[in-house]
Every structure is written in structure tokens, then in C-alpha cells.
Structure I
Amino acid sequence: MNYKTVMVGLALDRPNNACLRVAGDLAERFGARIIGAAASDLRPPMYFAEGAVAQNLLDEEAAAVERRMSELEAEFRAAVEKRATAVEWRSARALPVPHMLRQARAADIVVVGARPEALVDPCAAPDPSDLLMQLGRPLVVVPQAAEWLDLRSVLIAWKDGREARRAAFDALPILAVATEVTVTEIPEQDGRRADALAHVADVAAWLRGHGIAANTVVPEQAGGATAQIESIAAHVGAGVVIAGAYGHSRLREWVLGGVTRHLATESRRCAFLSR
């Protein structure tokens, strides 16, 4: 298994340097091609505009979107053309998330920038949370400060369910080239640490079958999964955290916080998420 096509989604409203660097790293490391994707739909004119005024506003916005798409394509090609086996650009006048969902059939893995704000302009950038729910491909969420895809240490944040199994399997190419791999599970209740130890031992044995050596860490204390995962990631120097996305309902993740939401919006590390 390998990644042969990397897709990177670009935002219209902020720099894309970090996700372009990470997409380039993936393509270079795995000998892959890169597809750049960007989209923006026209916002409806202000409620008080009508007739020729409204049309002029729409025409001006359409021209601005076209200019920005041309700038993004040039930025994309300059950043990745020497790092990928082939480069392709796909843009459209559409909402970014539906556009990327349609294009994802052509990719093995998708890279987007993190969005720390609570509400993302649906015309300006793909929202990682929305992509996760429908993408059907692993998603790498890149914080603005990321300089590269740091695979010297990778942390698998295990939770014994379908999403984590999917994420670990999808990440096998990354795990195979990582210098150090750690598997952790946070016990959900006091007295369940033995269960968590058995789970991570099984995951480590499964990884050994793929030629990947892994350390295991299970904290003594239950609960506080987000904070404990962040602490373990810092302790092992993880450059990437691999996790299953939305083990609970998305509403519960949003209301209670949740590991998925933290990794997709607030983490200082790249997050590899599958669902």
C-alpha cells in the first residue's frame, strides 16, 4: 500500500504555505502526483442591491474570484511542481467542500489547512470538520505553523472502535517510514486500564506484522482524553497524531469539545484523521 495521489485543498482567505509544504513532503516521500483543488461560489448581493447594481456587484465578485483562483494556481504550481511526479489543478465556481468531495475520488489522501475559528466562511475554504464527515479518504489537517511533515515521531491515539482501526490502516504508509511510533489509549473509566493495555498491545502486535515497531503508553488516570493525548504527544515529540474521527456523534464532539475537534482546529501538530 502506498499513496500515489495527494490532493491539497487551498483557502482563498489566508496563506496556504503550510499545507503546500506538507503536501509536497508527502508527494516527494512517496513518489506521488499532486492535485491542487480550490473553489469559491459567489455570495448573494446585499439585500438592498437590485437590478443593474446587483449585477455589477456579482460581476465584480466573479472577476475577483477568477483573479484569486489564478493566483492560487500559480502559488500551488510553484510550491509543488519540483516535488511531485505530476501536477494537476482543479478549480471551480462552487462551494469548497462539495467541490473537494467530488474531486476526492481521484486521491489517496487529502491535505487541508486547520481552521481554528468556530465558523468557516463556506465560500472561502474547506472546513476540515465538514470534509471528515463525508470524504471517505484520510485527511491530514495542517496547522499554520507547520514547516514540514515531521515523521521522526508519530503518535496513534487509539480508541477501540471502527474509526481508529480505519485510521491506523490508512496511515500504514506513514507509519512504515516514521522513525518512532507510539500507540496510546486513554482509559475511559477508572479500573479500565487493563483493557486499554490489552488494546494497545494488540495494535502494536498488528503493526509488527507489517514490519513496524511501536511503543505503547497507557496513562494511570482515566478521562481528560484531549489533554492527556496532547501531553503524551509532547512527551514523545510527535510531529503527527493519527486518530479516528468522530467516535461520538458530531453534535456531542462539538458540545463537549472532543479529541477530533481539537486535532482538526487547535492542535500544534499535523493530524491524520480517518472516519
Structure II
Amino acid sequence: MRSACTSTPGPPPQEIPKNCQTTNGPELLCGDDSFAMARVPGVPPTVGEAGRALLTMSGCFPAIGIAAFSKASASPYSHAFGEDCIRFNDSVLAILKNRPEIRTVAISSPFDAPVSSEFVLLKRSGDTFTENEVSLDVAVEGIKALVEAVRALGKRVVVVTPPPVASFDIGDCLERKARGSVILGRYSDCKIYVSEYRRFRSRTLELLNQVALKAGVEVVSYHDFLCDDTTCRTEIDGKFLYRDSGHLSYEGSETIARQTKLAQRLISAAR
């Protein structure tokens, strides 16, 4: 999902584009990748006069000095992308330094790449970049470093978990269900099964648990709102919450944001 608010590989941004702010002096900055792009549409209607700014780079998870890139040779998430991602996160800090009105930073990501065997971690040491196997501990330290750097600028930080994910295309399932098409098998109700989700994203959930503990940061989750002990909702009042297997739709983002008072929740949870 691309927009003027989504940075592309190459020179990092020097400022937040004006059309990526709901006011001239926003108090809340949302980032950091395509999950933020799926989550953020719901924030402006609920943030009010406080205002929201958006600055993202698709596929670039929030951390200092590290990034994840794909082992696949044809992937857009290459070694060069990893270097650009590290520079992008540096640029966000530089921008924040000159934006005293921004008091709260909400960061989100799938948080799966730095713990996935399909990726490699790129780590910066001085002017040198080295490749390393993915590591939960290294990823936690990189995210912690970002949290501490933002706080050193006098800002508060909150982390937002990705929404529950599935092994099937939820958006497609919901569309077929709405058309009255016959849907066979385990996912005929288009719901996410909690046990499958927790197994599928076990390392990501552990990463976020460690970030919460070691960085002393609040991690805001969709789980309590969307899920019971068995399943997670994928639609509310006929509105599709997902556009694929894991990203929220624009309508879903706004529905969740309104019903959970997401903007206020992020601001009050930040520390």
C-alpha cells in the first residue's frame, strides 16, 4: 500500500509531508510500515484536535541500527532495502527532534520479519553493515533502542501489535460469504482461530512480550476487542475488518478505532 506518506527505498525523508498531518501541530505520530498504513485511517476521526501525523516505510520495522531483509533474490526487501530502512528510522528521530509539538509516538509493524527464518538481520556498527541470522534478542534490543531514543527527545512511546492473522485470505472469504458463495472447510465462517493464530505468530508474540518487559513500554493489542477464547471476529455489523490475511481494511480500521477509542487509548497508554 503506497501513498505520499509512505517512504520508498532511497534517500530518507527530511520532514513530514503536510498532507500526512491532520493539523499543523499534530501531537501524535504514527508509524512505521504497511501495518501502520492499515491502522491509521481509523485514527483521524477519533484523535480530535490533538491531530495525527503519519510517516512510514513499507516493510521497515521500527528499530535502531538493525533491519530485516529477505533471503529471496527477487524480493524487493533486499540488502540495500535493509540499509535504507536503517537510515529511514534514523531520519524519523531527526524529524522528531525538530517537532516539539509531537508528544506521542505510536509504532506498529507485523514484527514477524526479524524472527522469521526467511529473513536475515542487517546490523549497523559504525559505518559498516553486517549480515546476521535472525535473533529475537537482537530484534528486542533494536526496538528498545528506538523507544529509548524517542524518549530521550522528550516524547512518549506506545507499541501497537499487529491484528490477529490467518492462514487464509480473510478479505476474499468475506467477499465470497457476502455474495452467498458456498464456502467449505474449517474457515467457512471466515473467522480466525485463536489457537492457530498464536501458533502461527508465536515468535512475534514472544518478541512483543520481551519488548514490553525490557523497554518498559505499553503494548496495545487488538486481541481483547476482537477475540474470545476461541475465535477472533473479522467483520462487525456487516463491515469487513480485513483486506487480506492480516492487514486491516480502511473501513475495518475506522470501525475498530471508533469502537475502541483507539486514539485516546494510544495517547493514554504511552509512556
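Nothing in this text is a laboratory measurement; each read-out follows from the coordinates by a stated rule. The structure presented is a predicted model; accordingly, all values stated were derived computationally and were not measured. Cβ atoms are built from the backbone, for glycine too; each structure is taken alone.
Quick rundown of the values:
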{"quantity": "For -11000 (helix-only ellipticity at 222 nm (-39500 (n - 2.57) for each DSSP H run of 4 or more, over all residues; to 500), calculated) the corresponding structure among I, II", "calculated": "II"}
{"quantity": "If distance in nm of label points 7 Å out along Cα→Cβ at positions 18 and 226 is computed and equals 3.6, the structure in I, II", "calculated": "II"}
{"quantity": "Which of I, II yields 18.8 [mean count of other Cβ atoms within 10 Å over residues 66-73, calculated]", "calculated": "II"}
{"quantity": "Read-out distance in nm of label points 7 Å out along Cα→Cβ at positions 26 and 170, computed value 2.4, structure in I, II", "calculated": "II"}
{"quantity": "If mean count of other Cβ atoms within 10 Å over residues 10-17 is computed and equals 18.0, the structure in I, II", "calculated": "I"}
